[in-house]
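Computed from the coordinates by the stated procedures, all read-outs in this text should not be read as laboratory data. Keep in mind that this is a model prediction, so the values were computed, not measured. Cβ atoms are built from the backbone, for glycine too; each structure is taken alone.
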Structure 1
Amino acid sequence: MTDIWFIQEIERHLKTNNRTVILDPLAQFGYLLTLIEGKGYTVLSTDSTLKEDWQTVKEELYLRYEAEKNYSESPVVFYTTRDISNLSFLFDYCFTHGCLDLSNPGKWFRKKLFSQTGLQINMD
């Protein structure tokens, strides 16, 4: 069910905008990127090995440039394993185009369970 909710959330964001950002600081949902690509969406991912501020800022600038140059008319999903406070150029997309914040996967999962079933679940 998680994969279905994940795709529904992405498609909901992409209905109104051609860009969305997936925040996954714990890197637990990377396996679902193939589902997004299978739906025909372009996925641009950040490199988790970059640690210096100038490297991450440069990478985000290039990813944004690539999206605007090569995929200006098609939907693009940015996947990052950085926290929202560490974003620079993708930070704007989070608030203007939409963001799926998976920083707290348990909270996201409880919210989805409640909206789909009406059940309030306590879990760690």
Structure 2
Amino acid sequence: MIDMMGSAAWMQGKQGFAPERRHHIIAKSRANILRTVEKNGLDSGIWPIAIGTDTICYLSANPDPIASWPGDPSKLGRGFGQYKHEGSAQLADHLEFLTGRDWRGKASLIDPADWDPTKE
């Protein structure tokens, strides 16, 4: 719905057309992600190697992604406003996405249900 709110092709002239609100929602989300990244980095000394639209990518030698979360454990989970483990990948398999520009590796992360670090 957020994208529709700003779509001139679908919503212009209709009630609910509010591109400025769409931009505000996206900007607030980005700012909140950066606040989390900064707090995690300052508290733990661990900084992400990539940030996608709504995904923060950290490096860890620990194969358990939940134990590798550098932030407050109460901020990790499936609840509203919490960060969710979306997937994992071996660094060697993910290097092609770490270009220093837009990170587009989210689709190449291994689903948490399929992740088995003992197979590596």
Computing distance in nm of label points 7 Å out along Cα→Cβ at positions 14 and 38 for each of 1, 2, which one ends up highest? 2
Structure with the greatest value (metric Rg/Rh (Cα atoms, Kirkwood Rh), set 1, 2): 2
Thinking of 1, 2, which structure, once helix-only ellipticity at 222 nm (-39500 (n - 2.57) for each DSSP H run of 4 or more, over all residues; to 500) is computed, gives back -9500? 2
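Thinking of 1, 2, which structure, once FRET efficiency 1/(1 + (r/R0)^6) of positions 6 and 110 (r between Cβ atoms, R0 = 25 Å, to 0.05) is computed, gives back 0.15?
This value belongs to structure 2.
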Given 16 as the derived value for relative contact order in percent (Cα under 8 Å, 6 or more apart), which of the supplied structures 1, 2 does it correspond to? 2
Structure responsible for 3.1, with distance in nm of label points 7 Å out along Cα→Cβ at positions 22 and 78 calculated and labels 1, 2 on offer: 2
Taking 2.4 as the value of distance in nm of label points 7 Å out along Cα→Cβ at positions 62 and 102 derived from one of the structures shown (1, 2), identify that structure. 1
